[in-house]
Structure P
Amino acid sequence: MQNYLLHVIKTKVTTLKGFLTLITVLIAFVLPIFVKDPYIIHILILGYIFGGLAASYDILSGYAGVLSFGPSAFFGLGAYTSALLSIYFNVSPYVSIFLGALLASVFGLIAALPCLRLKLFAYTAIATWGLAEILRVIFAQWVEVTRGYLGLWGIPAFPSFNFFGVTISFEAGSVSYYYFCLLLLLTNLAAMYRIVNSTIGLKFIAIRDDDLAAMSIGINVNRTKYLAFFIHGLTSGILGAFFAHYMRILTPDVFSITVSTQIFAYELIGGAGTLIGPVLAGIFIILISEGLRIVGIVRLILIGFLIIVVIMVSPRGLVGIYEKLKKSFK
């Protein structure tokens, strides 16, 4: 992974897009040095989590062309799995987050079995939403284990560790959470970027554009879509697991249609099939939303209006706006 990141920097930094990406990453790393307010750091962490979820969803929807209304299923399953393993079996959070991600990815394969038998996008969307609702009801009613809507509390924080003589602590409000989340986001993005720029990515795009034509040239459509579900589940699950140990309390609302709608909206605003666009949209919208909290419910109207304007001006979202601006300066 390290060699790949260095390769990306060497080959892409000469382009405007690569230069802006590098500057953005550097700003993200030095930001806590200048921003000391724990609340702002908290909002940025949420932005990274939901931006990463939007990018994960973009693999399934924007690239593979599978419309889903249930991305919260993988997010919530990763969160609850990691939390329950840590609480009841004393599994270290550093291990349980990967086990949560693994279970979410396996669930992605299981979810794909019935969903991919449905040919119409609308049916697939309803089926995936139904799966998320089933999980929400299960975890809400399994009170003896999950405590239902009272909330699963007492989720362990990440243990402190020593790194070259420096103690990395994960106490409440610690900036360590910020850097851990940022590293998870960048690792996920690097892996997904490599996937979409490989033969697998070309297969995703071919299926999205015309699955019959893709089948005619020898692409196994169902197997490729199963892979998209697996990747979506894995990357969403690990972010959900981190969310559990960061917030340290969970309710079945993590499976709600509200969470799925947020993720879906960020992908549309950022630009479907662009990967980086949904990430930027997730961070941007969450920051704007919190900044407008002072005006109360009016902020929801303003954010809704912003979403409509962006989509009307550029169907490819923020990335489309960037591309138009770049062309205008040529």
Structure Q
Amino acid sequence: MIVDVHTHIFLKESFKEVRKRYRIPPPKLFLDSTGKLHLLINGKVYGPVTEQLYDAKKRIEVMDKEKVDLQVLSVVPFTFFYDVDSELGLALARAQNDAISEVVGKFRERFVGLATVPLQDIDGAIEELDRAVNDLGLKGVEIGSNVNGKNLDSFELWSFYEKVQELDIPILVHPINPAGAERMQKYYLSNLVGFPFETSLAIASIIFGGILERFQKLKLCFVHAGGFIPYQRGRLEHGYKVRAEPKVNIPKSPSEYLKLIYFDTLTHYKLALNYLITTMGSDRVLMGSDFPYDMGDPSPLSTIQSLELPAEVEEKILGRNTVNLFKIH
């Protein structure tokens, strides 16, 4: 089975009831003056996007063309809504989870879904995660790389991690609101540099914050091939050896925790992907495309096949690792 672990979906119908109750400006799709489709969320414009972002049947047409059997669906990161009040955040998360569950129900052979939760309200997040997994059958949870500027080692998140560990589901971590964004306004640097930097910061916070030491059954997958971290692991190791600060929360070297983390394949560079597989291990790398965005890999299967890996290694990365991690049957 060929499985894409990193794909996004925008379900505009999910916001209708929330809009009526809370009278908020709903996220919406619109055409610009050139006829290109964009998203408008909280007054910000994102895009351009394609109809595959919201049309499941159109997605399947592309999947068939690219020989992808199954997609793991997660919401657009701009609709985490961590910045709204707790009640509204919970309502928005519930609505999106219901919508993803509905799509999965209609196309069970092609999609599995991940939950989104309001991490600005940990009690609400735990409640919604339990419902999404046990009632809706979603296979994991997608979270942002920070929560309103707080790193993922924040003590406030510990009870959430306990719940995730109890449910025995993976977390897919996606970068949002990169630190230093004010210096990355030009050249699309907020995405080109900001997103991999933000992912790197999240991984480093998880490792040095002792999250994987305390929650030893936690399963984390970071998109965009782990940002810069896999390629700077030597720096983390050296810092741990020569400095006191990195040792505050962890008794083992950073590499001991790195080997517990999963990464998708989105490097856009063959040599980097080969390095990722070699240094992180083929059991920890999952095919991921960032479908259907222009910054994604339009042909992830071909990308992996071009590496000419041993058959068993290729099979793991193309799908077996994701099937096992997300317990897809």
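With Rg and Dmax of the Cα atoms in Å, for residues 198-285 alone coming out at 12.5, 37, pick the structure among P, Q it was computed from. Answer by label: Q. A value of -24500 was computed for helix-only ellipticity at 222 nm (-39500 (n - 2.57) for each DSSP H run of 4 or more, over all residues; to 500); which of P, Q is the source structure? It must be structure P, since only it matches. When distance in nm of label points 7 Å out along Cα→Cβ at positions 102 and 278 is computed across structures P, Q, the figure 4.9 traces back to Q. Where does the value 0.90 come from, among P, Q, when FRET efficiency 1/(1 + (r/R0)^6) of positions 238 and 318 (r between Cβ atoms, R0 = 35 Å, to 0.05) is the thing being computed? It traces back to P.
Match the computed value 0.30 of FRET efficiency 1/(1 + (r/R0)^6) of positions 30 and 150 (r between Cβ atoms, R0 = 35 Å, to 0.05) to one of the structures P, Q, and report its label. Clearly, the read-out refers to P.
Computing relative contact order in percent (Cα under 8 Å, 6 or more apart) across structures P, Q gives 31 for structure P. Here mean count of other Cβ atoms within 10 Å over residues 166-173 is compared for structures P, Q. The highest value is that of Q.
Only the coordinates and a few stated rules stand behind these numbers; no lab work does. Bear in mind that the values here come from a model prediction, so they are computed numbers and not experimental data. Cβ atoms are built from the backbone, for glycine too; each structure is taken alone.
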